[in-house]
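Trainee: In C-alpha cells below, several structures.
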Structure 1
Amino acid sequence: MRDGRGAARRWGAALTASTAAVAVTLPTATAEAADGPAGIGAKGAYLDRGPDGKPWGKAADTRRPTASTTKIMTAVVVLDDHAGELDRQIAIKQSYRDWVARKQASTADLRTGDKLTVRQLLYALMLPSGCDAAYALADTFGSGGTEEERTNSFITKMNDKAGELGLRNTHYDSFDGISAQGGNYSTPRDLAKLARHAMGSSTLGTVMKATSTQQKATNVNRLYTWYNTNKLLGSYQGVVGLKTGTTQAAGPCLVFAARRGARDVVGVILNDPAGRYPDAAKMLDYAFRTRTPMKLRQLPSGAHED
C-alpha cells in the first residue's frame, strides 16, 4: 500500500504494555500437535505462520460468508487507492443512519451533519464495526450520480481488488458484510492473504491495534468514543488486529494477527460458535510454540459487540 508497505515489519514496536500474559516456551512435542493445533471448533480456519513454518488449514478453501470481516477489504480499497486523502472531511448523511436502522446493523452511531475525516471513519469502521462508516466510505469513493450507483461502484472496486490480490474464492456483494443475495463470501486462505496485504498499511496498522479511541467531529463539539470489538486484542500477547464479524449466516468470525519479535502470524476463523477467541489463542500458541495464559478483555457496558 502506498501509505506504508514496510509497516508490517514495524508492527508491534508500540504494542501496549498493559497485556499481563507472559508466553511460556514449551518443547515442540508439547506445544504442537503433529498435524496442527488441536481442538479447533471453527468450521473453517487457516493459520499462516510466515516463513518460519508451514501453513495449516481446516476447510481452508471452502467458501463461507464472512460477515463484518468484509470491512477489511473496505479499508484496503480506501487506503490502496486514496491514501493521500486521509484528512478529507466527509459529511454524515441521514441515509447512513437509516441504513443501519433498517438492517439492524452494527453502528458507530455517526450523527447526521457531523463531519469526520477519512482517517476517523477508518476507526469508526474497524473498531465498533460501523456499517454507517462503511456506507460513508463507499458513498464517498464510489463513482456515479446516486448513492446506489456510488456504493455499487465501490463494491465493484472491492471485487477488482480481490482479483488483483489473487483471491480466487472471494466475492463481495456489499461494502459492510450485510449480504442480501448471499454473494458475499471468502475462504480462510483468501482472508489470510488479504490480512497480510492489509498489514502492509501503517495507517490501518495503527487503527486496528487500538483497543479504543476518541475522535472529535471536525465541525461540531461532539466527541465519539469507540471500542474495538476484537477481544483478542489486549488479551493475548502480541496481537495487533484485525477484525471480528458475526451474522446468523456466517456465525462468529475472526481474522487476527500477532507479532512477536520480528515474526508476524496471521489466522482466520470462520463460523466458530463454540469460541473463536480460545480457538485463536490455540492457533497462536501452536504457531509460536508457547502456552500463553489469556484473560479475555471485556468491553464496557453498552459498547457494541460483533
Structure 2
Amino acid sequence: MQIGMIGLGRMGMNMCRRLLRGDHMVVAYNRTPTKTEELAQDGAIPAYSLGELVAKLETPRVVWLMLPAGATVDQHLEELAQLLSPGDLVIEGGNTFYKDDLRRAALMESKKIHYLDAGVSGGIWGLQVGYCTMVGGEKSDFDRIEPLLATLSPPEGYLYCGPHGAGHYVKMVHNGIEYAMMQAYGEGFALLEASPYGKELDYSAVSHLWNQGSVIRSWLLELLVPAFAKDPRLTEITGHVDDSGEGRWTVQEAVERGVAAPTIAISLFQRFQSRNPNAFENRVLAALRREFGGHAVVSAKK
C-alpha cells in the first residue's frame, strides 16, 4: 500500500522502517528535514511540506500522523483538511485524548475525509517486535488499512475497537494499567533495597528469576534485567518520572464514570511526587521508561 507518514520521532521513524520492510510505499514528512532525509536513505519518498506529501500520494490517499498530542495535531489536521480530497483517510496515531478524536472526526467528515484513531504501543522496540495497535472509527476504514496494520503489528497484534475514539480510549486505559504495573515493581524493589538482604541482592538476577514461571513475569520485568545490569543500584539516574497524559486521562475517566481505580490513581500521584525527592522506586520507574520507550532520564549529579 501507499501511505503518507507525518512525524518521524521515536515511534514514527521506526514505524516507517517496518512498513518499508513490508514493501509498502512510504511518503515521509517531518518538520525538521534531517529526519526526512535520513528515512529517504532507507527507501522512503521524502516530502518537505504537507502539500508535497499529499501531491506524492495517489487517491484515495492514506495519511498517518505520529505527532505530540494537542495543538500540533490540530494544526496539521486543519491544514490537511484543506489539502486532501473526499474519500482520503487520515489516521491519528499519537497519544491523543479520545474526546479530541470525536471533534476531529467531525471536522474531517465535514470535508468528506475519513478518520481513524489508532492507539499504538511498542516504544523503541516496535521496529523489532511490532506495534500493538488499537483502532477506532468506521469498520470499512479499518478494513481498508488492514494490510498496513498486519505489517506494523506482531501476529494478532491489532484490533478494531469500535467507533471514533474507541482506539485511543483502549490505549488510554492500557497506559493507565502500565503506570500501575511499573509502580508495583518500583515499590517491590524499594522494599528489597530497604531489607536486611538488599545490599547483597543482585536485582538483575532477581528480575530474571521472576520471569521464569513466576505469576508476576512480564515484558516490563524483562526490561529491568538489562537496566539493573548496567546500573545495579540505579545511582546514575534520578527518580524524576514524567507523565505524558494518558494516566491523567485514565484517572479523570475513572472519576467521571464512578469506577474505582485507586492503584492507577496512586501511581499517577507518585509520578507527581517523584519530581521532588529522589526515591529508589522512582529511579526504577525512570529506568523502565528509558528501557522500553527510549525516554530521557535525568542524570544523577556526581
Structure 3
Amino acid sequence: MAKNRHGFALEIPKIPFAAPAGTPAGIEVMSLVDLRRRATEHSFARPQRPDFHHLLTLTAGEVMHTVDFTGHALRPGSWLWVRPGQVQQWGDLTRAEGTVILFQQDALDPATATAARVDDPHAPVVSTPAADDDEALNLAAEHLSREFHALGRLPLQVHTAALRHLLAVLVLRLAHLTVPAGSPAPDPDEAYVRFRDAVERHFTRTRRVEDYAHLLGYSARTLSRATLTTTGVSAKEFVDRRVVLEAKRLLAHSDRAAAEISRQLGFVNPSQFSKYFTHRTGRSPIDFRDAVRGRAED
C-alpha cells in the first residue's frame, strides 16, 4: 500500500452519491460557486472515482479537468461528461463559472439510458454542441436547474418525475446533438462497433486481434481497417490502450499488488505485465502508482 510522508495510507477514494434532502430522484444541480463552497469541507483536488455521472458546462472562465489520466481544457460552450468508474481530478475552480449536474444511473429509465448511451465507455469526455443545438442544450440545463431548486412547489412525486424527464431531455440532446471537440468523426461501421464491444467484454482474456476476428467472423485486416478509420489507431493499439487504461485505474485507485493486477488482466506472470506496461507508458507499474499517488498527496 502506498503511503504519504506521514505514514498514512493514500489511495484514490470512491465517491458515493449523496442525495440532497427531499430529492429522491438521484439528481443534484449546483453552480460552481456552490461546488467551491463544498470544497472547503471535501478535497476536490485529489483524484476520485465517483459512482455517479457528472455533467459540467461553463458560462465563463476555464477549467482543466483530468479524466482517466488525460487532461481536458473546458471553456464556455463545451460539455464535460464523466461516467461512473472513471477516475477524475478537478482543476482550479476559482476562475470559472458554470453548472454541475450530478445523477445516478437509475435516475433515468432504461429506454432513455440506452438511447443516451450512458454506459458507453468510449463516448467522448468533452463534447461541443453544434451551432444550432447550443441554445437548446442551455435551455434544457436551465429548466432542469429551475425545477431542482423549486422543491416544495409541486408534490414531491410530481417534482421527482419532472426532474427525471428534464434530465432525460438533456442527456438525449447531449448524446445525439453534439459532436466531439474538434472535427466530427464519421459514424462507425458495424465491424468497429462489434470489435469495440467485444474488446470491452474480453480484454482481460485476450489481447490478440486474431482472436477477436475469429470470434466476430471478420478477418484481422478488416478489424484493423475499421478501427483505424474510426479511431485513428490500429486494432492492436486499440486493445492495448484499453488494457493499459484498466491497469492504470487499478494501480491508481486500489491497493492490489502488481502481481494480482497482472493475473486480473490475463498476463502469464507479473514480469510479462511489467514489461508490457513499461513499454507502453514509459514507466513501471510501481513507478506509475507512486507518481499518481504523489500528485494526490500534493
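Trainee: Of the structures labelled 1, 2, 3, which one yields 7, 26, 31, 21, 11, 4, 0 when P(r) over Cα pairs in 5 Å bins from 0, in percent, for residues 116-155 alone is computed from its coordinates? Numbers along the way, then the final one.
Mentor: Working: 1: 7, 29, 28, 20, 14, 3, 0; 2: 7, 26, 31, 21, 11, 4, 0; 3: 5, 18, 15, 18, 20, 13, 8, 4.
The value was obtained from structure 2.
Trainee: Out of 1, 2, 3, which structure matches -16000 when helix-only ellipticity at 222 nm (-39500 (n - 2.57) for each DSSP H run of 4 or more, over all residues; to 500) is calculated?
Mentor: Numbers: 1: -9500; 2: -16000; 3: -14000.
Working through the options, I get structure 2.
Trainee: Given 14 as the derived value for relative contact order in percent (Cα under 8 Å, 6 or more apart), which of the supplied structures 1, 2, 3 does it correspond to?
Mentor: Going label by label, the one that fits is 2.
All of the numbers you see were taken from the coordinates with simple rules; none came from a lab. Here the structure is a predicted model, which is why all the values come from computation and not from measurement.
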